[in-house]
Every structure is written in structure tokens, then in C-alpha cells.
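Given below, in the form of C-alpha cells, are the structures.
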Structure P
Amino acid sequence: MSVLLSRLKNQIRLVACALLLCMQAATIQADVADVGTPPVPVPVRVVIITMFEIGADEGDMAGEFQLWKARQGLQQPFAFPHSHHDLFYNPETKVLGMVTGIGTAKSASAIMALGLDPRFDLRQAYWMVAGIAGIDPEDASIGSVAWSSYLVDGDLGYEIDAREIPEEWETGYLAMRTKSPYDPVRPVPRGEMFQANPQLRDWAYELTKDVALSNPPELALTSKLYTEHPNAQLPPFVLRGGHIAAMTFWHGAIMNDWANKWVAYWTDGATDFVTSGMEETGTYQSLSYLDRIGRVDVDRFMVLRGGSNYTMQPPGLSAAENLLRETDGFAGLQASLENVYRVGATVVDELLANWETYAVAPPSVSAAVQQ
């Protein structure tokens, strides 16, 4: 009997040890599973794309990001060391704000970095550029804000120095794969022009065209100099128009004429040049690549720019004189930042208030007209 009891005890010990080992193995597997399971991505409904901040993100002279951070409650930081500037998020509204840095290279890399960041779910996100721009006095006044669909690149091309331009050419700048400036046999765009969703642009315009804009008295001190441009002397207003993106900060009547012709050339005359910046073609290019792999919906991209300065000189000043005046400080900087926020926030508020509808598909102009 004692031998049987001893064997039974040994068997019980073996079974107990086996159960203990199984429990430990299960615990280890659970721990490994927990470590290997990625966190649930943060849902994003709107991405505010700004390009620069002057100083701190809040509490001093505002750049493009500061009003959005303060007024949209973007207080949750996300470290973003693989790009220009950290990200800020509002977990209640699901609005994300970013600062890409100035220039096409920085904007393209920042958008790509965000689009591939596994921390965020951007599949339904709307993207809105909210920045300042040079504005054509032929079309609008400083402080005005423009929604753009046609985004034309001002860098991709051939160029000959002005001192060596053939006599029959009006400019030394011409499109790649062409024989002369504004060659009627225009090539298919390969990065020279993008078109963001025109229905979304028109919806945004209809929604915001009557938004009350800031019009401080100091704007008139500059605008009244443009005696040959009636639209430049109007109070700030909302409009639509083509946008040109170029890394070089160009200025002057001759360059302004080039910009108008360049935009008309690449858009087959579908739009007029209104605003100039540096980043949109790089931003759109990255979004289009991300769209291919299902990370974003490029049809949810909007461009809103506010005129901080004129793209050419007024009568009585040379292009060089006016450019140097502008580099001391844009006359319409603070008004344009305020007005970009007022107009852009109107769109953001609408998207968030009716998210169940807009999450499914981007709105069209007919939706705005009916409101």
C-alpha cells in the first residue's frame, strides 16, 4: 500500500508541475502578444496643415499655426522627430495640427511622414492647407482668402538667363519637353500641375463666401497705393483662384505676368493665377502617393491661402524697392492669418458637426448650395 501511495503522490506532483508549466507558458505567450500588438491608431477627422510659426507655438506674435493651436484646443502633443515640428491633437474633436516647414521639400516629407505614421488613422481625414500667400492685386486685396483647386508648380521647367534669351522669346522660362515658352504643344503634366477635388473646393467656397473678415485700417495704407488695380482696393473677401507653388520668392510686375500666363498654360485657361506660395505641389504629391496605398483619401484635400502681401509693386516703385519693403514685414500678415482662421474654421466646424455624413464621402457644391 505504501508503494502505491508513493507512486500516486509522485504522479500528482508531476501533474501539478505540468499544470504549472502550462500556466507559465500561457502567461509568457500573453505577455508576448501584448507587447507585439500595436496600439489602436488615433482617429483623425481633420488635419490642419500650416507651414511655419514665427516663435513659440503660443503666447507671442502669431505665425500660421498659433491661432489653430489655441482656438481649436490642440493641446495633446505627439512627438514628431522625423519631421520639422511636433504634432498637436484635440482628442474630443479629433483635429490634428501640423507645421511642415517652409518649402516644397519640407512639406512633401512632412506629409509623407505623417501619412505613414502608424499612430494615426487618416483614412477618413480631411486635409486643409491654412497659410499665407502672395496675392495678385489684379484679383484681390491683401487680407483676402482664396480657395484653390488648380495647383501649379513654378519650379519644374527649363530656364535661360535673361541676358541670353532669344529675341523672339518673351521669357527664358519654358516647360520641360517643349521647344519654346508657352509651346502650344503642351506636354502632359508630370508634376507641373495638380488638381485637388474641385467639388470640395466649390463646396468650401459656397459655405464661406459670406464669412465676415477682419479689415484693420492699416491694410488700406498699402492697398491704396495700387491705384491701377480696383480689386486691390476692396475690403478683404473670399474668392477662388489658381495657386502657384515655387521655392523661389519671386516678385514684380514682369514675374506676375509670367505667373498668370504659366497658370493659364498648365490649366488650359481654366483658372487665373491668384495666390503664390511654396508648398502645395509637394503636399499634394505626397498625398497622392499615400492615397495609392489606402492611407489617405486625396479627394479630401483643400487649399486655403490668405493674401499677406502683393506679388507685384504699385505704381511709383520698382520691383526691387517693393520687395525690400515687403521683407521688412508683410503688410497683411496678421489680417490674413485671422481671416484664414475664420474661413477655415467655418469649414472645420461644419465637417465636425455633421461627421456622420462627411465621413462617408466628401461633400459637393450642391450640398453647400442647399444649406
Structure Q
Amino acid sequence: MEYSERPVWNDYTQEELGRLKVWPSDEEAGRRVLRSWDAVAKPIGSLGRLEALTAQIGAIIGSDRIDISRKAVIVMCADNGVVEEGISQSGQEVTCAVARAMAEKKSSVCRMAQAAGADVIPVDIGINRREPIPGVLDRKIRCGTKNFSREPAMTEEETIRALAVGIDMVYACKEAGYGILAAGEMGIGNTTTSSAVTAALTGCRARETVGRGAGLDDAGLERKRRVIDGAIEKYNLRQASPLRVLSAVGGLDIAGLAGVCMGGALFHVPIVLDGVITMAAALAADRILPGTKAYLLPSHKGREPAAKRLAEELRLEPVIDADLALGEGTGAVMMFSLLDAAMSVYGGRTTFADLQMEPYRRI
């Protein structure tokens, strides 16, 4: 199976991005996984979408011998200048505080990852702080984006550099032996940026994509909608390229996560998505690098209105329906646990012969 075998992200230009290619996943390996499931002593297809998702993993890695025991969450952390418009209940200092908690393994995603046997890799791709945070990987592009209601959030060069950081992270994790990765984020204001990216890429109005984020009141919600609709019209984003959309109204965390999704496709590493922010990044990634979505696995139905539209656009069916809205990659970590449970059955392979019973047959 062919895939990108070495880093390709140094000194990217828009033209070089356009030359990237996703090699197809191995559909025969996926079919072998399903045949192996049919040999397990249980009713055919009785683990539902978990069987389909493990088959997708097999197709991604090109083998029915699946090992996802080593896993990590890549958490892109960045601040967003649009918080100046009063679209968030919290200030930018919270981004830094939570990133520091991640470094100290005290944040919500860290607690859950410990239970799931996963590592957490926090990445400073754009926190509004000049000093490095011990324990947080320093890949800073700039100290937060600009206020997109007044000027584009990033230059295209900065956006491409952020994409490159995400691609780089996936390559490094594959080299380190990780078999599956999750996408996570931390950045006050990023339900606004992700809703704006979703609205621009799908042609929606903000009313269809915008939610209350971490707890906006009615006035704040209406202000958030006006800011997004105004920016989409200001930059004429309805027909714009995905790169221009990311640059105008996205965030460094979203661009970095789009790079993580692209890296999964380039290096054949399954990427588990979290909620609305990572799904917006995934849609941008698939628009920039067609074929990327075949390498992405859903986790949960996000609470934000944009989540449903994004799932439809990406043709993903989230597995967990628990009204989650925490972020950080927590929903994706829950998905790790479900996949591990399924793999315990797949790897154990108790056969019909072991139980001295006639096998079920696929009808």
C-alpha cells in the first residue's frame, strides 16, 4: 500500500498543497476484518458500527491484524482575537490555564485519557502568551489570531504553517509507534471560529451553525451570529477556497487540526474526531485534500448546531449520543475506550468451533 513515507511539509506553498495526494485505503484489508468478525462466536454484525469502524481502521493501516494499543490525543491550543467582540463568556487567560493543566496531567482530557490508556500531547500553536509553557509542545505560529470581524484572522502563509504543524505531528506520532490518534483542542472563542468556518464552507447562515458555546446568554448568542454573518459577507466567503476561509475566519487550532486530519490521510493513521471544532477542521481538510475523510473516525454528536451539518457533509455517523460539549478531545477519548472494548472481542477470537456450535451465516 502506498502512502507518504517522509515529511512533506517544509516550506509549503499553496501550489505545493495542491500537489499533495491521498493514496486510497486498502479496501480488501477492511473486508478481511469483516470476515474475521463473522468468524467470532456471536450473531453476525451484532457489534454494529464498531465492526464497521474496526474494518475502516484495517483499511487505513492495510492489515486485518489491528493494534491500536498505543494511542494519543493531539490537542491544539490557540487563542482567537474575535473574543474582543464579546462572543465568549470567558477570557483568553483560560486557554493558557487549561493548557498548563494539560501539561500537569490535571485537565479533563488527561484524567479520561489515563483511564483509556492514552497519552495527551498538548501543542501551543497560538496561545496568546510569549513565554513557553513547560510540558506543552511549542509550535507557536503567532500569539493568537486577529479579530476576524475587523481583519482576516491569519495570513494564508500562517494558515499553511499551521496545517504543516498538524501534518508534522501525525508523522512524528507514527514514527513513535502510535497506532491511532485523536484530535483535540483548547481555545476560548473557538466555537465561534468553527461555526464561521462551517457556515462559509457549507453555505449556511450563522443561525444554522451557531450555539451558546461555553454558556452565552441570548444577547451574546445573537451578537455571535451577527459577527459571523458579517465576516462571511465582508470577506465574500460563500464561494471562497477552504484555505481562504480558514485564513479569514478560522483559528490556528482549527488549521492545526486540519493538518492532523490531512496527516492521517497522508501517512495512513486513523484519526478519531471529537466535537464541532475538530469536525470543522476535518471538513476544511477534506476540501483542501480530497479523500481525507476516509481516514477519519467519528466519536460523538456535539451539542453545537453545526455538528449535525458537519456530520452530514463528512458522511460520518457519530457513535456516542451523550449531549457532550466539553471539548479538549474528551469525546474522542471515550471513543478510544469503545474501540478497545470491541478489539478485545476481535483480538480474542472466540470462534464457533471453540464453543462447539454451528456458526451464524450472513444473509
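Suppose you compute volume of the Cα convex hull per residue in Å³, for residues 185-328 alone for every structure in P, Q: which one lands on 144? Derived from P, not from the others. A value of 0.40 for FRET efficiency 1/(1 + (r/R0)^6) of positions 49 and 353 (r between Cβ atoms, R0 = 25 Å, to 0.05), calculated from one of P, Q, originates in structure Q. When FRET efficiency 1/(1 + (r/R0)^6) of positions 217 and 297 (r between Cβ atoms, R0 = 41 Å, to 0.05) is calculated for each of the structures P, Q, the largest result comes from Q.
For which of P, Q does helix-only ellipticity at 222 nm (-39500 (n - 2.57) for each DSSP H run of 4 or more, over all residues; to 500), calculated from the coordinates, equal -14500? Source structure: Q.
Comparing mean projected area of the Cα convex hull in nm² across structures P, Q, the highest figure comes from P.
Throughout, read-outs are computed from the coordinates displayed, never taken from laboratory work. All values reported here derive from a predicted model rather than from experimental measurement. Cβ atoms are built from the backbone, for glycine too; each structure is taken alone.
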